[in-house]
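Values quoted throughout were computed directly from the atomic coordinates according to the rules given, and no laboratory measurement underlies them. Quantities reported herein were computed from a predicted structural model and do not represent experimental measurements. Cβ atoms are built from the backbone, for glycine too; each structure is taken alone.
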Structure 1
């Protein structure tokens with residue numbers, strides 16, 4: 001179970017980092033006109049919503065497993 005929670009936490013962290021980078025790039029483009037692009041994730045529609053949902057999909061089961069193992 002400990003290995004599973006580590007994997008779920010890692011996946012949730014990756015989603016948080018990708019979501020932060022998406023908005024950081026969007027903000028930098030708006031403020032500085034740098035025209036930065038996401039070459040590998042640019043064409044996926046609704047990417048922010050997908051990442052936001054995946055954060056909860058990975059984080060909530062991980063916390064539930066941790067709470068169950070603590071009891």
Structure 2
């Protein structure tokens with residue numbers, strides 16, 4: 001078979017890459033931030049551990065926030 005008989009449009013072979021699934025908008029949105037979910041979960045676990053292991057830190061932060069509100 002001749003290559004010219006496969007494509008009626010002479011530019012179709014050069015435009016075929018645009019229809020590849022990697023270039024779809026759904027794929028790009030899903031892979032926009034590949035590690036964002038995992039990073040967010042790890043950070044949440046870190047914060048929970050920090051608050052459970054050192055509850056005095058939370059009390060200090062709340063006290064500092066109250067002082068700043070009174071100063072403003």
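Compute distance in nm of label points 7 Å out along Cα→Cβ at positions 41 and 57 for each of 1, 2 and report the one that scores greatest. Write down the numbers at each step before the final one.
Values: 1: 1.4; 2: 2.2.
Evaluating distance in nm of label points 7 Å out along Cα→Cβ at positions 41 and 57 on every structure, the highest lands on 2.
Using the calculated result 4.0 for distance in nm of label points 7 Å out along Cα→Cβ at positions 25 and 49, pick out the matching structure from 1, 2. Walk me through the numbers before you get to the answer.
Values: 1: 2.0; 2: 4.0.
Label of the originating structure: 2.
Quick one: Cα Rg over 2.2 N^0.38 Å came out at 2.47 when computed from one of 1, 2, so which one is it?
Details: 1: 1.41; 2: 2.47.
Checking each candidate, the match is 2.
With helix-only ellipticity at 222 nm (-39500 (n - 2.57) for each DSSP H run of 4 or more, over all residues; to 500) coming out at -27500, pick the structure among 1, 2 it was computed from. Kindly include the intermediate steps, with their values, before the conclusion.
Details: 1: -27500; 2: -20000.
For helix-only ellipticity at 222 nm (-39500 (n - 2.57) for each DSSP H run of 4 or more, over all residues; to 500), the value -27500 is produced by structure 1.
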